[in-house]
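Take a look at these structures.
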Structure I
């Protein structure tokens, strides 16, 4: 069973630890990402997830095992919801766990969504196209921005 668990500020270090795997994998697509002198990647700035009510951080769990995370920005003032960061550990990819987690988020936050992937992250583009296609029954719009990022927009109801 795949579940999403809201992350509290007291669990921030666990999230930072998990994000090291994410940044490592992401460094394949952004060569400028480098290790710090201490042997780890620069941590993400996460304060908005504890201080602003429209930012939400979740652990993704399979049964009780931590397998990933999702950082969501809830749309405000007519702006769409977005998934700022999303990660499922490689050993769990391809098993449908990420799709279940993503669709759970779509169900949780009804309304307009905008999902963006960087231009050369083809596995992420394929993942989001498939998940959004299944979730919306093909009723979504896809386009590329000026940076060649792939963007999907849809409505969850």
Structure II
């Protein structure tokens, strides 16, 4: 799809409140507390506690890394050239492309709070990682772009 034919182009990313720098600071603090606390227990003779505190720090690190990897996924929705294309990119970089007929496409937020795109019996959930107000805002923007497309070019 060429950029000149694009009527709507949006990229949806999961929200991440912790930056890489803040992650490093958190891990230094957690590691420092685990080390100092572990050394206190070693000096008291309870040396196995040191290993468990180290294991806690490693598990916290792994949990954050999994969270950051999940944050790499995104969805791109492009309307133009007579198509509505949804590109979903997984954390590893694998892409899934789905084409919809924009003149018959409908976007809605269902009773469960899911953002659904439907056209010709085909449906898919968009922005699973968005919060409720973000889903509604995106629904309104995409719905407006679809309505403008159906209305056709403006006449002078």
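Each reported figure results from applying straightforward, stated rules to the coordinates on display, with no laboratory input. This structure is a prediction, so every number in the text was calculated from the model and none was measured. Cβ atoms are built from the backbone, for glycine too; each structure is taken alone.
When mean count of other Cβ atoms within 10 Å over residues 28-35 is calculated for each of I, II, the greatest value falls to II. Quick check on the output: 1.1 is distance in nm of label points 7 Å out along Cα→Cβ at positions 20 and 36, derived from one of I, II. Which one produced it? Attributed to the structure labelled I. Given a value of 60 for percent of Cα pairs over 21 Å apart, point me to the structure among I, II it was derived from. Working through the options, I get structure II. Computing FRET efficiency 1/(1 + (r/R0)^6) of positions 60 and 84 (r between Cβ atoms, R0 = 25 Å, to 0.05) across structures I, II gives 0.05 for structure II. Starting from the value -15000: which structure in I, II was helix-only ellipticity at 222 nm (-39500 (n - 2.57) for each DSSP H run of 4 or more, over all residues; to 500) calculated from? Computed on structure II.
Given a value of 3.3 for distance in nm of label points 7 Å out along Cα→Cβ at positions 76 and 100, calculated from one of I, II, which structure does it belong to? Source structure: I.
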